[in-house]
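Heads up, there are several structures right after this.
Here, each number is a calculation from the coordinates, and none is a lab measurement. Computed from a prediction, not measured in an experiment: that's the story for all the values here. Cβ atoms are built from the backbone, for glycine too; each structure is taken alone.
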Structure I
Amino acid sequence: MEAFEFKTKIKNGVIQVPKKYTQKIGKNVKVIIFSDHRPKRKDIVDDLLKHPIKVDDFKPLSRDEIYERL
């Protein structure tokens, strides 16, 4: 097996192989994709602050109650 490395853009779901490799690769190839794209991680704290979960009969703990649990 021979390996070739190149960068390209995917257009309409198609990976374009540079012309200099087309004669060397044949019809069947193994493709491994390394993407530079990193999805933005969702910050759960920000999300909860914007959209708090509503709980019936919720009563926040007092300072004394918080420290009693330690």
Structure II
Amino acid sequence: MKLSARNALPGKVEGLQKGAVTTTVKIAVGSHHITSSITNEAAEELGLAIGDSVTAIIKSSDVIIGK
């Protein structure tokens, strides 16, 4: 699959927390972590499990930085 997003970060699923509508997915990318919220349906379709190799794909026109 080709994507227009330039920020594709490979990592491993470290945590899954299923809620009423969405699943929170914690991904280890090197020594950093990314957390994503996706629909429960998407999580089930992907068959996500802890330890899975995944790619976090970030497509955004805005990146907000705070200090």
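Work out the source of 7.5 here, i.e. which of I, II gives that when mean count of other Cβ atoms within 10 Å over residues 24-31 is computed.
Numbers: I: 7.5; II: 14.4.
So the calculation was done on I.
As an exercise: helix-only ellipticity at 222 nm (-39500 (n - 2.57) for each DSSP H run of 4 or more, over all residues; to 500), calculated from one structure in I, II, equals -7000. Which structure is it? Walk me through the numbers on the way to the answer.
Numbers: I: -7000; II: -2500.
Only one of I, II returns -7000 for helix-only ellipticity at 222 nm (-39500 (n - 2.57) for each DSSP H run of 4 or more, over all residues; to 500), namely I.
Which structure, out of I, II, was FRET efficiency 1/(1 + (r/R0)^6) of positions 16 and 40 (r between Cβ atoms, R0 = 30 Å, to 0.05) calculated from, if the result is 1.00? Present the calculation step by step, with values, prior to reporting the outcome.
Numbers: I: 0.65; II: 1.00.
It was calculated from structure II.
Can you say which of I, II returns 1.7 when distance in nm of label points 7 Å out along Cα→Cβ at positions 8 and 56 is computed?
Working: I: 5.9; II: 1.7.
Label of the originating structure: II.
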Which one of I, II has percent of Cα pairs over 20 Å apart, as calculated from the coordinates, equal to 33? II
